[in-house]
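Undergrad: Read through the structures below before going on.
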Structure I
Amino acid sequence: MINNLIHYIKSRPKKLFILDGIGALLSFSLTAFLLPEITAITGIPNAMNTLLLPWPLLLLGLDVYFYRTEKKLLKTGLLVIPIINCLYCICSFILAGYHRYELTLIGWSYLLLEALIIGGLVYLELKTLQQVQTDIED
C-alpha cells in the first residue's frame, strides 16, 4: 500500500502539495481549536500552541502557491516544504523541552505522533524530489 502511494505521488508530484496542505490544515485546526480545550489532558500550554500556530498556516499557504504555480517551480516547492516541515518539528520539540514538566504522556504522544506523520511526509516529498530531478536529467 505504501509503495502504491509513493508510485502514485511520484507520477503526480503536484498532488503532494494537496496532501501536505490537508495535513497543515489539520495541524492548524488541532492547534487552534482542540488542544487549547484539552490542556488539562495534554499539558500542552496555550503559549506553546500560540507559538506553533503560524507554522501550519505558512505551510498551507506555500502548498497552495506551489500547487497552483508553474511546473518549473515544482523542484523548489519539493525542497522548501520539507525544510519548513522539519523546522516545525524542531520548533515543536524545542518548545516541548522547555515545557517538559507540564506535558503529560498524552501531550508527548501527540507531539511524537505528529512528528512521525510529518517525517513520513518529508520522506515522501524528498523521494518525489529525487524522482523529479532524475526525470529532468533523463
Structure II
Amino acid sequence: MYIDNDGDSGEITWASIGESMANFASMAADGSFEVNAVGGKALLGAIGRMQDWVDGQSGDLRYLEQELPLGTSHAAQIMKPYVQQVATDKQGFLTVLRQFRESLTKAEQGIRTAMANYQATEEANESTLCKGGPQ
C-alpha cells in the first residue's frame, strides 16, 4: 500500500491496479498511444517474466487453499479456517495474485495493440511520403 506524504490517502489497491490495466488496454485499443517494436518487445519481455513468476507461485501456493494440518488443539482448530480464509477470501493473497495475473494479461494485450497502432501509423506515414515524393 502506498500513502502520499502530503496527507492524501493515495492508496493503491489491487483493484485499482486491475482497473488501471483495463484502462491501459482500452487506451491502446482506441489509439491513445503507440509503442514501437523495440519498446514493445522490452515491455512484453518484462510482462512475460512476471507472468511466468506468478504462474510458478500459483502452483506452489495452492496448498494455502486447503485447511492446514495444524493439529487438534483448541488454538489450532481456531486458526485452521482463518489461515485458509486469509489466503482465499476477497482480499486474500491467492485472490490478489490471480487478479494481478489478469492485469498482466490486460497489459500484454495493451502493449500488443499499441505496437500494432505504431506499425499502422508508420505504414500510413510511409505511404503518404512515397506518394508525395520527388516529381
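Undergrad: Given a value of 39 for relative contact order in percent (Cα under 8 Å, 6 or more apart), calculated from one of I, II, which structure does it belong to?
TA: II
Undergrad: Can you say which of I, II returns 5.9 when distance in nm of label points 7 Å out along Cα→Cβ at positions 32 and 72 is computed?
TA: II
Undergrad: Suppose you compute distance in nm of label points 7 Å out along Cα→Cβ at positions 64 and 112 for every structure in I, II: which one lands on 2.8?
TA: Of the structures listed, the value fits II.
Undergrad: log10 I(q)/I(0) by the Debye sum over Cα atoms at q = 0.13, 0.15, 0.19, 0.21 Å⁻¹ was computed and gave -0.76, -0.88, -1.09, -1.17; which structure, I, II, did it come from?
TA: II
Undergrad: Given a value of 2.0 for distance in nm of label points 7 Å out along Cα→Cβ at positions 56 and 104, point me to the structure among I, II it was derived from.
TA: I
Undergrad: Say we calculate distance in nm of label points 7 Å out along Cα→Cβ at positions 16 and 120 for every structure; which of I, II gives the highest result?
TA: When distance in nm of label points 7 Å out along Cα→Cβ at positions 16 and 120 is computed for each of I, II, structure II gives the biggest number.
Every read-out reported here was derived from the displayed coordinates using simple, explicitly stated rules and does not represent laboratory data. Owing to the predicted nature of the structure, the values given are computational and were not obtained by experimental measurement. Cβ atoms are built from the backbone, for glycine too; each structure is taken alone.
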